[in-house]
Every structure is written in structure tokens, then in C-alpha cells.
Structure I
Amino acid sequence: MTTVHRWRAFAILAVAFFMTIVDLTIVNVALPTIGRKLHFSETNLQWVITAYGLTFGGFLLLGGRAADLLGRRRILLVGLGVFTAASLACALATTDGFLIAMRGIQGLGAAIVLPAALSIVMNMFEEGAERNKALGIWGGIGAAGATFGLIAGGLLTRYVGWESIFFLNVPIGVAAMAVAPRIVPESRLDTARRRYDPFGALTVTGGLLLLVYSISQAPTVGWGSGRTIVSFVLVAVLLAAFIVIETRVEAPLMPLGIFRLKTLAGANAVGLLLGGSFFAFIFIGTLYMQQVLGYSALKTGLAWLATSITSVAFAGLSQLLVTRGSAKIVMAMGMTLIGGGILWSTQVPAHGQFWQNLAGPFFVVGIGTAFAFIPISIAALAGIAEHESGLGAGLLNTSQQLGGAIGVAIASTIAASRYKTLLHGGSASSVALTGGFQSALWVCAAVGLAAVPVTFLLIRRGELAKAVARSGALQPAFAVAD
């Protein structure tokens, strides 16, 4: 395959990746509008975000395995078809339940697309300068996708309608499916036997989905109610079944032995906490700006640029510090800044202003994400063989996505519960809303800061230094975008 053809194929794959990343952020600024139009309850609104994150994270590993065994281009096309069809269904949704279901299917499509696309990139470019260039561009696309999602979500929601944020994917997805078979090469693993782990994927996704649902519903039905207790028991059974399955199947979805590598385990633990704090911060911050301060969707998207642009601006400094052997310290510093910035935001008042109350926390969190994502992604590959690097990247993506889904569910539950308490106590609606969001932000900050001791306990400096040398400290595909 010539160099020109490789880069043409890369462009198609980059478009597919870009779509999945945009959908991580484009919905956030439209949430209040969607909530009003489809009559969402406060506790159910978070499922528009959570349903996507859960299936995205839960099926990433299975999607990658299917791509390796069945053909990466073939699976890429399947994923694009699922994602595009689900996007169209989301745009046509008239009820909250249907939208949530279609967002889940959309996340499944993204989980099929992302590992297949990245696997093709890794196979098209030989190890060395050309592959490093491709991966560097891939990382930049991730950052651009997040920023584009925030702006596009605000513009489309204000001037066209919330449905347009989903319609946007349809022509892009159709065009990618039409062009990919002629440009993108096919590849798969050479193996006589094709072994899968569908039961592993189903049990872990089902268990985590039920966990998030139980957390979000517990304040309504009661933490000590029979329904809540039964739900948590079922969660334990499903997750235990997943562990048993992974120890017995020939080709496990997630080989548990890989967690013997302390640095890899630490990277995934920190990634889970990063997702749980940062995604929930975006979710709560968006609701505060629109429901309390009265920001439009467009103004909200522009406000979040303070975080996105700051993260991009400090990525170069983060890479420089990481390559000089300070990756562990940089990771801890990043999580401290994220947790500290969110902690600062707990002081937001009912009649706040952007520059006085939000700009500072947004800038601090932006710097924190630049310092956290890069060393975390490198640590996820520390100590594992090159042929398992896809598994390492898939595990970290899964940790971050599931952490975000659970974090959003917990934050939403706390905010709604505190809001009802304050409202029943006689507080004004705006004051009660602010109090609920403040309580949720305290928890988000605690989750982010909890990653600091985890970093020092589990990350091994020697293993991380080897991983830095091997990676060249490239910006990860999911930096900033997540």
C-alpha cells in the first residue's frame, strides 16, 4: 500500500474516530433543552450521557476482539452502520425512554468503531516515524473533537434544534461507509480458531448498567428498600460471574493476569477516578450554567472552551515534563489540579458570574487534564508486550468511560436528592438547585483527589520510565476528549 493510499485511508478512519469523540461532548450543552422537550425527570436526564458511556466502555474490548478475528474493515463498517442508524433514531426520538435506549445503541456502535479504526491505523503504518506521526495526529483529532463538540452542540441547539446534534452524524456516517470499502485495507489475525467472550462482555456490561441504575434510583425508592438491596445483589452476582468467566474461557475479554502489573493496574484505577470526576464535573457544570445562571446552550459551550483550550495549550509542557522522567509526579499533579479545581467550583453561588466564579476552576481543571491524560495513557502500556498494547489501550478507555458513567450517575443522584431536601425546607428554587450542584461537586472533587494516593501507591517509577521511552510521550488518542 503506497504512502498516499495509507494517508487517504487514515483520513477516513480519522473521520470515524472524530464522530465518536464529538458525541462525548456535543450532548452535554443540549441536556437541559432535551430535558425540557422530552420531559425528563432530574434523575433520568443523566442517562442521556450514562447510556452512551456505559455501552461504549462495556463493549470496547469485545469490539476490538471481533475486529481482530472477523476483519477490521468489516467490523468498522458494521460499527459505522450501528452508530449512524442509532444517531438517526436519537434525532427522531419523542420520548425519554426511546432516546436513552438509542443512546445506548449509539455507544455500542462507537465501541465497535474505535478499536477497529485504531487497529487498522496500527497495521497500516510500520513502527517508527510514520506511525508516530499518525498517532500524533490521531491524538490531536481527539482534542479537536472535544472542542468541536462543545461549540457545535451550542450552535446547533440554539439555531437549529437539539435534534440536529444527532442528525449531524448521519451524512458523515453514510459517506464514510460508502468510501471505506474502496480505500481502507482489510486485515485480521492469522488464526485457525476464532474464539470470543460474549458472555464476559454481557455480564460485565449488565452488571455495571444495573449498578448505575441502582445508584440513580436509590434516593427515590430508598437505600434500604427491598428493590435496592435486590438490585445490588444482582450487581454482585453479575460481576462475580464475569470474574469466573474470565478465569475459565480460552480467550477472555479481559485477562485478569494483566493486573499483576502494578503500574497498569494503577493507571486503570486512576483512569476510572479521572473519568468519574471529570465527566461528572462537565455534567454538573453544564446544568448549573443553564438551570441556575440561565446560560444558553451556545454560551455554555463557549464557557467550556476555557477548559478545552487550556488543556490543549498545556499538552506540550506535559509531554516535556513526562519525557524528562517525571511522569509519576506529573500524573499526581494533574489529578491534584483536577480535584482542586473542582473543589474551588463548590463555592459557586446562586447568582454567579463566569469570570468571577467559574473561569478560575475551569482553567485549573484544564491544566490538570493536560497533566493527567498523557502520563496515565503511557502508564497503561507499562510492562506489557507490544502485541498486547491494544488490550492495554482498550482497558484504559473502558476504565475512563465506565468511571464517567458511574460518576455522572452518582453526581446526578446527589444533586437531585439535595435539591429536593432544600426545596422542601423552604429554599428558593435557584438556591436549592445551587445547593444540590455544590454537594455533587464536593463528591466529584473527592473522587479526583482520591487518585493522588492511588498514583503513589500503585505506579512504579521504573516501569513508567520504560513506557515513556517506548512511547515517545505521544499525546493519547483520548486525551482531552474524554
Structure II
Amino acid sequence: MSHNGHTDPRTIHSGLTHPVIDSDGHWLEFGPEITERLRTIGGEKAVAGFVSRDASVARIVRMTPEQRFAERRAQQAWWAFPTKNTLDRATGMLPKLLHERLPELGFDFSVLYPTSGLGLPFILDDEERRATCRAFNTYIAEVFNPYADRLTPAAAIPMNTPEEAIAELEHAIGELGLKVAVMGSLIRRPIPAKAASGEHSRSAIWFDVIGLDSIYDYDPVWAKCLELKVAPTFHSGSRGFGLKTSPSNFTYNHIGHFAQAGEAVCKALFMGGVTRRFPALRFGFLEGGVGWACQLYADLIGHWKKRGIKGLEDVNPANLDRKQLRELFERYAGKADADRLNGWSGVVEGEDHSARWAAQGAAVIDDYAATGITRGIEFRDLFTRNFYFGCEADDPLNAWAFNSKVNPYGAKLKILFGSDIGHFDVPDMSEVLGEAHELVDDGVITLDEFRDFVFTYPAEFWAGTNPDFFKGTAVETQVAAELQRGSTSSLQAPAAQA
């Protein structure tokens, strides 16, 4: 969208009847200062862990194109932060300045995610990872405390094991009083068979999506989140692996990588039955937009109709009428081919596994067993109730979330306004609110839906898990009134036929 001609954010804000809550801004760590503080708080291991992430990126940037091709290393961003607008660059680095400028940008409250800090849960060395996350969270609790009326930072939570996640949640949320947790996801783990053979290359790993097929049970982590009243959020990316490994083109690697990472975890949590077992827990997936979520929601339903336990009856080999099949073969292919049916299993060449599957139970073939879904309408409840999707202001697909005529069962997906200030895709912070409001200006969404986007859904998400989330903030009164009102435009459409 254009970077010129937007209405001044203060003018837009003055015409609203509600606050604007930014659920995904970014602050930029100032290296010389934060490494000194991390050393004081957590010692050399904390510093080593923090610099290791940036060092890895720096190494790839310094490679020649030939070296990146040889190692198949994904091209990194040459320049990732605004520089032409010096005021904005400083604003991203200085919490005091951002706090002062927030009303100027048209925001009343902002949840801030780190930049380098997003990589801390993925530090490979166990001791360094835990030490760095511990020191980092201690640091941000101290730095942002004076600005808590308008700003709150996200704590980095390592997820390599449930035990380390719970330990850091208890420290960051329970002891330090932080209110936002960004969890590690797509955890890199060695493939046992390859590790046993001595192979330790990048191709010898798999990615743990936490909610499904993990080597650990993460239910204790979700239970701890409920106990501590914190909503798990994910801000992981998939740039650098899978199909996003172009050694020459950063944009090729960047497009869709947050969406791909968010979908992997969201789909795993749903298929693994986490939303069924923890109906009160909200999960947030940041910066990937909502387009992927709308497609995932529809695909989950479409696959259930064909691959759910009832749908599988249409492809169950036991239901094949072999007598009729033979008659058709004799008529249209001849007796020779009809005779060949005598040794044909009806599935693929080889053994018919129907009896074994029947003996082991339906869960062996029912991909939806953990969800407990028996009626299609339940998808809407289990998906839209628990999941919220962070959307940047200039994404036109934000409107898809509200399209109840397209989304199955009249669903509206819940989206969270995210400014992404501090990063390269926001060259001018003063234009963010105007870009978000363009959906209203263009008649794509209504003013009520805009209210949901920038206020109602964020208020629901953050205060739904923690009723005191906005206590003492600049929006405390408005959020309390909104939640008390209860019946808002964010309510789902009337139930469709299951």
C-alpha cells in the first residue's frame, strides 16, 4: 500500500469510539547495552547465548554466493531495520521514546515482541539457552517497568522440554510479573535413526510442532499457562529450512515463512486435541496474517468429511462388492483380468491391513480422534474460540477473517492488530494506523469489524486469559467496559447445519 497520503493517525483515532491495542509491535535490542546487562544478570553463558544467534546470521551474510550455494544456506536480509527515518529507528530502540510517541502513532497500548530475542528459545546449547532466556526476561522486566501503562514486553520461553518451559514461565510470569509469553516452536530435534548411525548434519533433524507427535507431553505447560494466567503466543519463522532456502533471494525466503510456521503449530495443537482439553486457553500466532488460518480452518473441515472416521467408510476395502467388481471386469476387461482379482487385496499391492486396523481400534486410522469431533459445527467452536491471529496493518487479506459467507459454518476468525513497528516493513510508524483503516475506507470491512480488529479481539485475547492484564494501564476502563458488555459484533453468526 502507498506510503503517502494517509490520514494523520491522531485524526483517525479521534474519530474512533474505542482505543487501539497493538498486539505485535517490536523493539530493537541495543547490543552494547543489553550484552552488558545480560552479563551482569546471567554471566558469560547468557551473553554467549545471546550473541550466538546474531553471529550465525552474520556468518551467512558474509558468505559469498558460491559459499551459500555450496552449503545451501538461505540468504538473509541485507538491511532489516529502518534507517532513513532516524526518529523511528530511535523509537524502536528506546522504550521511553516509544512510550512518549505512542499517542502520536494512534495507539493506546502496545504489546512488544523482541527482535534478536525471538531467537533465544532456539539456542542449541541447553545451558546457554536457559541462562540467556532467564537473564533476558529479568532484563526486560526491569527496563519496561516504568512504562507499563502503555507498553508490555514479551518474555522468551524455551520449549525444548516441558520442564524448562515451566521453569521459565514460573520465573518470568510468576516471579517477575511479565504478562506475555512468546514460546519456542518448531523445535529442532535429532532423528534417532540418523543420530545412531553417526550422522549429525542439518538433514538429520526433524521439527517438533509441540502439539502432535512430540517426544514430550506438553499438556503440563498448557496447564501451567492457565495457572499463571498467560496466553501462549508463537512468533516463530520457517525461513532457512524446508522450501525457504534460496541462497540468493531473501524475499523468496521471507514471503510466507511466518504463516508456514504458525500453521504448523496451530494445526498440531488442533489435531492433537489441545483445544478440546484446554477450552479456556487462548493461543496467539503472530505476524503471519490470517489468510493461512482461513484456509487451514476450511481444509480441516474438508478433510474431516473425507478422512474422518465416517468418511473413511467410503474407502474402506471391506466395503468393496467383489462380486460386482468381478462382473464388471469380465464385461469390460475380459476373463483374464477378472481372474487376476483373486490375488488382489483391494488396497494396494500386498497385504490388506483392514483386519489389523480393526483389531487395534479406530484411532489408528482416525486422524481426528484426539479432537473428539462428531459434528462439523464443532470445528467452529474449537478453532475460533481458542485461536487468534496476528495481522499486520497493510495486509488486505485481513478482511477474509470477517467473511462469514465464505468461512464454513458462518465463522469469523479472530484477528489481532499488529503494527510490526521497528522492522523494515514499517518505514514510517505514523502510517500504520492509516494502512489498517484503509480496509474501512475501501469498504472491505465495516467500522464495527475494524473495532474488533484493533480493540475487541485484542482485549478478549489478553484479558480473557488474564483478567488483570490491563489493570493499571491507559486502557483499563475501556477494556473492562468492553468485556462487561459481552455481546459484541465479534460474536459468531447463528449456527449453521452441522
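From which structure (I, II) was mean count of other Cβ atoms within 10 Å over residues 373-380 calculated, if the value obtained is 29.5? Before the final figure, lay out each step's value.
Values: I: 29.5; II: 17.4.
Going label by label, the one that fits is I.
As an exercise: FRET efficiency 1/(1 + (r/R0)^6) of positions 245 and 277 (r between Cβ atoms, R0 = 30 Å, to 0.05), calculated from one structure in I, II, equals 0.25. Which structure is it? Before the final figure, lay out each step's value.
Details: I: 0.50; II: 0.25.
Considering all the candidates, the number was obtained from II.
A value of 20 was derived for relative contact order in percent (Cα under 8 Å, 6 or more apart); which structure in I, II was it taken from? Before the final figure, lay out each step's value.
Numbers: I: 24; II: 20.
Going through each structure in turn, the value belongs to II.
Here helix-only ellipticity at 222 nm (-39500 (n - 2.57) for each DSSP H run of 4 or more, over all residues; to 500) was calculated and came to -12500; which of the structures I, II was it taken from?
Of the structures listed, the value fits II.
Comparing FRET efficiency 1/(1 + (r/R0)^6) of positions 237 and 285 (r between Cβ atoms, R0 = 41 Å, to 0.05) across I, II, which structure shows the greatest value?
Largest value of FRET efficiency 1/(1 + (r/R0)^6) of positions 237 and 285 (r between Cβ atoms, R0 = 41 Å, to 0.05): II.
Of the structures labelled I, II, which one yields 1.4 when distance in nm of label points 7 Å out along Cα→Cβ at positions 85 and 101 is computed from its coordinates? The partial results should precede the final answer.
Working: I: 1.4; II: 0.7.
Only one of I, II returns 1.4 for distance in nm of label points 7 Å out along Cα→Cβ at positions 85 and 101, namely I.
By the measure mean projected area of the Cα convex hull in nm², tell me the structure among I, II with the highest figure.
The maximum falls on structure II.
Read-outs: derived from the displayed coordinates by stated rules, not from any lab. Since we're looking at a predicted model, the values are computed, not measured. Cβ atoms are built from the backbone, for glycine too; each structure is taken alone.
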